[in-house]
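These notes open a run of structures that come right after.
Any read-out appearing in this document is the output of simple, stated calculations on the displayed coordinates, not a laboratory observation. These numbers come from a predicted model, not from an experiment. Cβ atoms are built from the backbone, for glycine too; each structure is taken alone.
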Structure I
Amino acid sequence: MNILPMFPLQIVVYPNDKVPLHIFEKRYQELIADCEETGMSFGIPVVIDGKISFGTEVKLTKVVKRYNDGRSDIICSGQKVFKIQKFYEQLENKSYAGGEVQFFDDIDDSVDSLKLKIIERIKEFYNILDLEVPELNEQHFSSYDLAHRIGFSFSQEYELLQLRYESERLNYILNHLKNVIPIIKQVNHTKDTIKLNGHFKSFDPMDFKNIKWE
């Protein structure tokens with residue numbers, strides 16, 4: 001069993017994410033100092049509904065700024081997803097928490113046809129929002145590259161974190177886009193209708209030959 005220091009937060013971190021953090025609590029100042037000294041990683045378990053279970057291992061990659069009172073701004077990078085098997089509110093001889101964790105290996109079973117479908121939906125999603133479409137390598141992007149970019153709720157991001165197969169995560173994203181795109185289109189249509197209210201409207205002339213009187 002692997003033991004990780006813990007930094008519980010109400011955020012979802014995915015593998016390869018770059019995570020900026022402001023460190024101000026003394027116990028986490030100690031944690032970051034230990035990371036700098038030993039090169040160890042730590043875990044960010046997701047706090048959701050007052051509970052923790054799944055999270056992501058992260059490594060300290062850069063200390064951006066140090067403050068005179070011990071605070072710091074840092075950047076970490078996401079590594080592996082884990083599930084907590086046992087949680088300790090305080091590790092021995094440390095002020096910060098820790099836990100025994102089981103790491104999960106991601107299984108990349110994705111297929112190009114599925115990725116192409118997602119790219120088409122991503123383009124449609126961003127176009128109807130009038131936003132610049134993100135650049136994606138059509139062969140090499142992963143579900144994690146998209147997870148923070150498609151309007152997931154916090155709980156949806158957490159659900160995605162728990163999926164082990166890439167095909168599951170990609171299908172989860174595709175289904176979300178299929179559901180949300182029609183809603184956004186309807187909202188846009190409603191907005192356009194509201195804008196027309198009270199304004200002069202121009203209608204095409206009707207051909208009365210095709211109209212029947214009842």
Structure II
Amino acid sequence: MYRIFLVEDDDVIASAVVKYIASWGWEAKRAQDFTRVLEEFSAFSPHLILLDIGLPFRNGYHWCSEIRRLSQVPVIFLSSASDNMNIIMAMNMGGDDFIAKPFDLEVLAAKVQALLRRTYDFNTAPPLLEHRGAVLDTGDNTLSYDGKRLELTRNEYRILQVLLEHKNKTVSRETLMQKLWETDSFVDENTLTVNMARLRRKLSGIGLEDFIHTKKGMGYLIE
């Protein structure tokens with residue numbers, strides 16, 4: 001079951017959204033204290049956030065920035081301020097989509113479902129992938145090892161997912177790039193190299209040295 005965290009101060013909109021989300025079989029929770037959004041987010045550990053821009057105390061841009069320090073969870077901004085400047089600001093602050101108010105609940109649900117599909121590839125992967133004591137959680141894009149929990153970007157997560165799904169087999173660079181292309185994150189050869197180098201540094205940082213092997217002229221391998 002996917003968990004959706006709603007940060008919205010309008011009671012009418014919030015009640016309608018939570019009720020409609022629940023009708024899809026997802027778990028929805030609304031932020032209660034607008035001075036403690038980050039703490040509530042961490043406690044709930046949602047798969048997706050619906051975030052209003054105009055909020056009491058701190059605006060949605062602030063909270064998106066704070067959340068991005070901890071997580072790559074997808075964020076959909078909700079706002080009646082739907083001019084180009086606000087849309088661009090929302091994307092630059094780490095948002096994944098923008099829905100202008102007033103909105104149709106069916107459109108909202110369709111956008112949520114599409115973003116969940118792109119992010120988590122549901123119905124295609126087991127919830128956990130394990131190797132050498134490292135566990136990749138396909139529900140929240142994290143890797144756990146030896147008591148440590150590593151937050152992954154979407155590209156890093158997808159690279160690990162493909163390699164772990166093909167353990168002991170060499171995966172070509174073309175296959176990895178195709179995987180990223182299929183999920184709306186096209187990367188060229190150089191960008192894949194940069195993503196792989198950053199991922200390896202993160203893995204080494206939690207004790208997973210040489211977790212991914214390079215097969216020169218062929219691709220990458222986890223064995």
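For FRET efficiency 1/(1 + (r/R0)^6) of positions 30 and 78 (r between Cβ atoms, R0 = 25 Å, to 0.05), find whichever of I, II sits highest and give me its label.
Going through I, II one by one, FRET efficiency 1/(1 + (r/R0)^6) of positions 30 and 78 (r between Cβ atoms, R0 = 25 Å, to 0.05) is largest in II.
When Rg/Rh (Cα atoms, Kirkwood Rh) is calculated, the result is 1.00; to which of the structures I, II does this value belong?
II
From I, II, which structure was P(r) over Cα pairs in 10 Å bins from 0, in percent, for residues 62-165 alone = 13, 38, 30, 15, 3 calculated on?
Attributed to the structure labelled II.
The value 2.9 for distance in nm of label points 7 Å out along Cα→Cβ at positions 174 and 190 was derived from one model only; which of I, II is it?
Matching structure: I.
Given a value of 13 for relative contact order in percent (Cα under 8 Å, 6 or more apart), calculated from one of I, II, which structure does it belong to?
Only one of I, II returns 13 for relative contact order in percent (Cα under 8 Å, 6 or more apart), namely II.
Where is mean count of other Cβ atoms within 10 Å over residues 70-77 largest, in which of I, II?
Of structures I, II, the maximum of mean count of other Cβ atoms within 10 Å over residues 70-77 occurs in II.
Work out which structure the value -13000 belongs to, where helix-only ellipticity at 222 nm (-39500 (n - 2.57) for each DSSP H run of 4 or more, over all residues; to 500) was derived from one of I, II.
Of the options listed, only II reproduces it.
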